[in-house]
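Just below sit the structures, each encoded as C-alpha cells.
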Structure 1
Amino acid sequence: MSAPRITYDSRGTPGILAEDPVSAFQGLGWLHGRHRPVQTLLLATAARGELAQSILPRSDLLELDRLVHRHDIPRIGASEAKLLGEHDRRCLDAFVDGIARAFRENGMPIELRILGCRIPPPSRETVLSGFLISACLGLAQAQERMERALVDALSFGANAGLLEAIFAPHLTGWRPDVLRGVLRHGELAPSVRGIVQPTGGSNTWAVAGERSASGKPLLAGDPHLQANQLPSLMFEVRARVADDFWLGATIPGLPGVGVGRNRRVAWSGTFGVADNVDHWIEPLRDGVLVRDGKPPVAREIEIGRRFRTSFRETSWSSPRGVLAWDGFADGPTLSARWAATEAGVASTLSAYMRLASSHSAADAERILEDAQTLSLHFVLADVSGDVRYVQVGRIPQRSGGWSGLYPTDVEDWVGVYTGKRLPHALALSGVEASANEARRADDGATLSTLAQPPYRRTRILELLESRQIHDRASMQAIQQDLFSLQAHALRPLFVSALPDGPLRRTLAAWDCRYHPDSVGAHAFELARAAAFNGVAPDLGGEWFRHMLDESELGVWWCTALDRLLSRTLSLDETPGRRVRAELAKVAGVTSSRWGDIQRVHYTNLILGGLPAWLRFDAGPYPLPGSIATVSQGNVVRSEGVSVCVAPVYRFVTDLAEDAAWTSLPGGVDGSRFDRTYLSWLDEHRAGVYHRIAPPDLSET
C-alpha cells in the first residue's frame, strides 16, 4: 500500500488521493488525527470507559464511564474485533495507523495539553466500541430513559388510562398497578453529556431523474444532532480512490462516510427511532430472582478518576438484562436489555466502510443489510435513476403482542428483525423521503414506539410534490424551510381557546413560520407551554414539568403530547377546562421576536465556558426553527446544559455532476488556535452552501 497524498482545495476542505480504499482510510485517519484530534481521542477514551480517569472526574464523565462499563462495551469491542474479515481489518488498521501518524507528527492537541492530559490513540478495538457508543448516546439510551419515564410518571400520580390513550396502541396490555410498585435504585440510563449528543431528528430525500432538471437523481440529507458544539460534530472530506471518489461527512474517530456519495451512488440516513431497548419487571425475594429461582449475576466494575482514587461498584444482571438494583432490597425492580450489544458490531463497521465503494443503489442496500448497531433509515440514489429506501439495525421480535414500550413480567424476545426483515422500498413515484418516521417490519410488527410526529416528512413530501421539476436550489430551499405543520394543526385550537388579547391576536395573524423575526412563533410556544401546565396534573404534576424543562422528554413524547393537546382542547372536560384556565393566564402577554427568545451559544467541546475574549465559544446567535420544522431548531436542557438540536450538516448532490453542495456549522480544524476553527459557521447560519468536488493533482 502506497501512502495517500493529502491535498486542500481553495476553501481549505481536505482531500485524499489514494490508489485503493485501504490507502484512502489511512488518509481519512490522518485527517481526523490532524484536524479533529480532540474528538477522535475523546471517542476512543469513552470507548475504553476512561473519560473521568483521563480528562477530569466530572460527574457527567463519570456517568458516561459507568454507562459504558455497565453495558460491557470495551469487552464487546475487543470480541467483535476478532470477527473482522481480512480486507476489513486492513482498512481499519490503516485508519488507526493514519490517526497514530498524525499524532506522532503533531503531538497532543493543545486543548488537552492545557489540561495536562496524556491519552493513547484509538485502537482497532476502541473504534468498534466507538460505534456502539455512537448508537447508545442520545439514541438507544434515550429510548431507555423515556421508557423509564413512563414508570416514573405512574409513581408520581399520572393517569394510567390517559397515558394508554395518548401512546396508543403501544401500551396495550401493560400493568400500571404492578409498575407503580417497582423499586427505584438508581438509573439504568442516566442523562449524560457525551461524545455524540442527543438527536431530535434528521431529514433525507431523493427525487428520480424524471423529476430533476438535469435528468439524473438529486439527493439531499441533513442530520440533526447537537449543532452548538465547537468544533462541529461532522468533518467533511473529499477523496479520490483509484477511478472512484468519496464526498461527504464523517464523524471524527470513525471510518466511513455517513452522508455522502461516490461516482455512482449517493446516500443519507435518519435515525430510525427503533425500539431496540426493553425492560422487564424483576421480582426479588431474599436476593433471588423469583422468575428464575437464582440470584442475580454480579460483575465488579472499577471506574478510574483522575486526581482521585478509583471506585468500584457492582453491576447486577438477570438472564434478561442489567438490573436497576442495589444488591439488598427485596421487591420488584427493572432490568434493561439493548439488542445492539448482542451481535453485529463488526458487520456494521464493515458495512459502513464498504458503503463508500458501493456500485449502485441496489448494491448499497445489500451492503447496509449487514449494519445492525445503529438503527437508521437510508435513502439511496444512483446514476442509473434508481431511488430506494432501506431501514437498518437490530430490533427485537417480541411475543404476545407486547410493543416493548413498557416493562413486562411475562413476554420475551423470540427473534430479531434485521437485514431483509426490515423495511425496504423502491421510489415508484420518483420520490422517497425519511424523517424519523415509524415503519413496520415485514410481518407488520411495530419497530418504533416513540417515532417523531410526521410533521417534517409530510412537509418535505408536500414541497417535493409542489413542483414537477427540482434542482439544487429547490432542494436547498426545502432544507431551510421553517413552516411548522405542528403549529398549523394546533394554532386554530389555541386561538379558539384563548380569550381576546395580545396573544390570541398574534397567533391568529401568524403564518406558522419560525423565522427569527416572527413574534407568532413565540406566541405559539407560550400557548403550548401554558397548555402543558393544564395537563400536567394528569401526567405527574411537578415531575412532568421538570422533565419538560430539564430532559429530552418533550422530543421523545412529542407525538403523544400533541395528540393529548388536540384531544384536550377539543373536549369540554376537566383537563380541557384546566388548559383554558392556563391559557387565560397568558392571554395578555405580548410575545417577542423568536430570534430574541431562542438563542444559542456555540461551546467548545473541552474548554467551553471560558471568558468570551478567549474566543473558544461563539454567540449567542438566534436559532430559527422548532422541533417540527424541516430545518429543525430545538433547545433541549439536559443536566443543566442546553443542547441545540439542529442541522449539523447539509448535503445536496445532483448525480449529473461529480460534486456536492454542503454546509456545516464550523470549520475544518478543531482547535481554537487554528484560523479555520469558525470558518463556515456564519455561512451555515446564513443558509449559504459551498461546493466540494473530488481532489486532483493540481491541489496543494
Structure 2
Amino acid sequence: MLMHMRKSNPESQFTHLLPYGAVIHDQGVQFVVFSRHATEMRLLLYDEVNDREPAEIINFDPQTNRWGDIWSIFVPGTGTGQLYHFQASGPHDPYKGLMFHHNARLIDPYAKALAGTFQPAPDGIIRPPKCVVVDDHFDWAGDRHLRTELSETVIYEMHVRGFTQHESSRVEDPGTYLGVIEKIPYLQSLGVTAVELMPVHEFPILASDGSQPKRTNYWGYDPLAFFSPHRGYASSQSPGAQVGEFKQMVKALHEAGIEVILDVVFNHTCEGNERGPILSFKGLENPVYYMLENDKRYYKNYSGCGNTVNGNHPIVREMIFHCLRHWVHNYHVDGFRFDLASILSRDRSGNLVPNPPLVEAIGEDPLLADTKIIAEAWDAAGAYQVGSFGDDRWAEWNGRYRDDMRSYWRGDAGTRGPLATRLAGSADLYQSGGRPPCSSINFITSHDGFTLNDLVSYREKHNLANGEDNRDGDNNNFSENFGVEGPTNRPEIEQLRLRQIKNLIATLMLSQGVPMLVAGDEFRRTQNGNNNAYCQDNEISWLNWDQVEENSELVRFCRNLIEFRINQPTVRRQHFLTGVPEKDKTWADVNWFSPVGTAVDWHSDELPIICLLSAPDNGEDPQNLGRDVLIMINSNGEDIHFMIPTIAKSKIWRLFFDTSQQHPNDVYPEFDGPQLPVNGVHLLPHKSLAVYIAEN
C-alpha cells in the first residue's frame, strides 16, 4: 500500500481546540488530543479495518498545531467512518513515568467507536483496534430521560451478550444490542423499571498480541476506550455500527418505560502494569492518566487489575466528565453504576480523602442532574465506604444488606436485628448523613458471586472451569446447600431451595430502599456453583430461556412481587421509618413483634419476627394510598405458630403470599387470598415468609 506523509496546511485549518477527539465539520475533521511531554504527534489514517499499515500519515506541526498541551489538526476531505490512530514521540524514561514509543499506535482516549481488533506485528509493536470518526446524529423522535424516581425503581442487572446469546433466546440477533430489543416484552412483563448493563464501553476481544487469550474477558471489566460502545455487541460489523445500534436499544427501552443504567469502570484500564502493552493512555501521558508509585516505573494497584486510573488529576477528571456527559447527551442513558468507586475517593497519591473533587463534582454536575449515580463503595485495596460515599445524590450498592439477608435466611444466630435494620432501609448507614432510604441499592446477588439458585444449592464455590485451581472468587458466600452440594433429585430439598429463593426475592421486594435483581435469578439460572464467572463466555453465563417456562411458578411469583412493590408506597418510603404513629394512625409506621405478638427481645438469638407496616399518609391522592402490611418471617428450622399482635386485630387481613405454599396458592396478586384465621394464628412452616394485606 502506498503510504503518504504530509503536514496540514496551516492556512486551511480551523482553530477548534476543543472538544477532544475527532470532531466532524463541514469540510473535514478536527483531530484533538492531549499530551504534555510529547515532542512529536502524528495522525495515522487507514482506508480499511484490516489494513496493517496506514494509507496516510499526517504530522502535527508543533508551531501551528499545538496550543499549550493540546495538539489539534484539521484534515479536510475526511469524514464519518474515517479510521485512525494517534502516534506520539517523546522521552521514554520509566524512572520519570514516561512511556513514549515512536512506533506505538495509540487509541484516541476520546474515540467514539473502535473497529477491528488487535493485529500481531513483526516489529513487536501492538496494533490495537482502529478508531472510527463518528457522526453523532440520530433520530431520537423526541426521546428523553424517563426520570423515574429512584424510590420507585426496580433494577435488573444484565449482560448484553449473555442475555440473548443462548440458542434458546430465539432472537434474530443473539448476543447484541438488537437482541435486547427483541426481549423487551419479557422485561415489561416482569415489571422492572431499569436495566443495569454490565460494561458496554470498549474492552479487548482478543489478547493484545492478537491471539486468543487464555481466559476470555466476558464481563468486560477491562476498559479500552471509555467513549465507545463495545463493537462485539453490534449485529453489523460495519465500522461504527455499534453507535447506532446502541441508540436503537436505548430508544426502544425508553419507549417501553425502562431506563438504562451503565456499569462504568473508571478505576483501571486494560493497559495493565509496567509489563502491559502501550495502547493509548500510556503512550500519550502515562504519569497523568495513572497513579504511579514513588518509583515511577511501577503502578499503584487499588483496582486489583494492574493499574489505577488517576481520577482526581484535573485532566483525567475532565475526561471522566466529558465521558459521562457523552453517554447522557448522545446516548440518552439514565444513570451510572461506578465500579470500585472508592478509587474515585483517592487523591493523586492514592490517599482516601474527604469530599474528593471527582465524587463531589459528579454529584453536582448540572448535565447529570436527571441521572441516577450509584457507587460500588469499595475497592480492591481495602477501602469500604458503604454508608459514607459522597452526598445524597449518590446511592450505593449495599453490601451489608446482601450479607445480612443471606445470613438471616441461612439461619445464622443473632441475625434478627440485622434483618430488621436492612428491611427498614439501613438507617444505621444512611440516616445520620441526611440521606434517604433509596440511597441503599439492595441486592441479594449480583454478577459477582453466586446466582440466587446457586446460593441455595452450593456450600462451596466451584470455579475450576476458570483455570485458576479454584483459588479465585470469594470464599465467604453465606450460602447453604440444604444437604446436597449442587443439583439433586430429592424433592424435599428442591422444595426447600425453591422456598428459600422465594424468601430472598420477597425480602428484597419488601425492603425499604431500591431492589436490584440479577437477570435470570427469577427463573433459577445456574452457573454450576461458579461464583466468579468473569471468563465464562458460554452456557455457564448465558441465560437459558427455556427455564422461563420450566420455572414459571417462580417467574409468576417474582412478577407479582415486583408489581406489588411498584404499586405500594408502604414498602418504598422516601423517608426513614420512625416507629412513631402518624396522625390518625393507631400504630407506628413500623412495629416489630415476636411470633407470639409481644415485644421483640433484640438480644435474643431467636430468628422469627413479625413486622407490621402502616401505610403512609399520602394526603389528597386517594389513587396512591398504600395498604397496611403484616409480614411474618420464619428462618428457623422448625414450624412456628405466629399470633397477630393485639393492635392489628381491628383490621381484616387477607393473605398476599406464603412462600411455603404450592402454586398457585403461593401468591394472590389481587389480595383476595384467605383471611387470617379468626383466632389470629398463622402456622408458618420452617424457612418461609408470609404477608397479609389489610383491607381498606
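Which one of 1, 2 has distance in nm of label points 7 Å out along Cα→Cβ at positions 441 and 609, as calculated from the coordinates, equal to 4.4?
1
Suppose you compute FRET efficiency 1/(1 + (r/R0)^6) of positions 225 and 489 (r between Cβ atoms, R0 = 25 Å, to 0.05) for every structure in 1, 2: which one lands on 0.00?
It was calculated from structure 2.
1, 2: which one has Cα Rg over 2.2 N^0.38 Å, as calculated, at 0.93?
It traces back to 1.
Can you spot which of 1, 2 the value 19.1 was calculated from, given it is mean count of other Cβ atoms within 10 Å over residues 233-240?
Here the read-out was taken from 2.
Tell me which of 1, 2 gives 10 when you compute relative contact order in percent (Cα under 8 Å, 6 or more apart).
It must be structure 2, since only it matches.
Given -10000 as the derived value for helix-only ellipticity at 222 nm (-39500 (n - 2.57) for each DSSP H run of 4 or more, over all residues; to 500), which of the supplied structures 1, 2 does it correspond to?
1
If Rg/Rh (Cα atoms, Kirkwood Rh), for residues 313-576 alone is computed to be 0.98, which of 1, 2 is the source?
Of the options listed, only 2 reproduces it.
Comparing distance in nm of label points 7 Å out along Cα→Cβ at positions 25 and 601 across 1, 2, which structure shows the greatest value?
With respect to distance in nm of label points 7 Å out along Cα→Cβ at positions 25 and 601, the highest-scoring structure among 1, 2 is 2.
A short reminder: the numbers here are calculations on the coordinates, not readings from a lab. Note that the structure is a prediction, hence the values are computed from the model and not measured. Cβ atoms are built from the backbone, for glycine too; each structure is taken alone.
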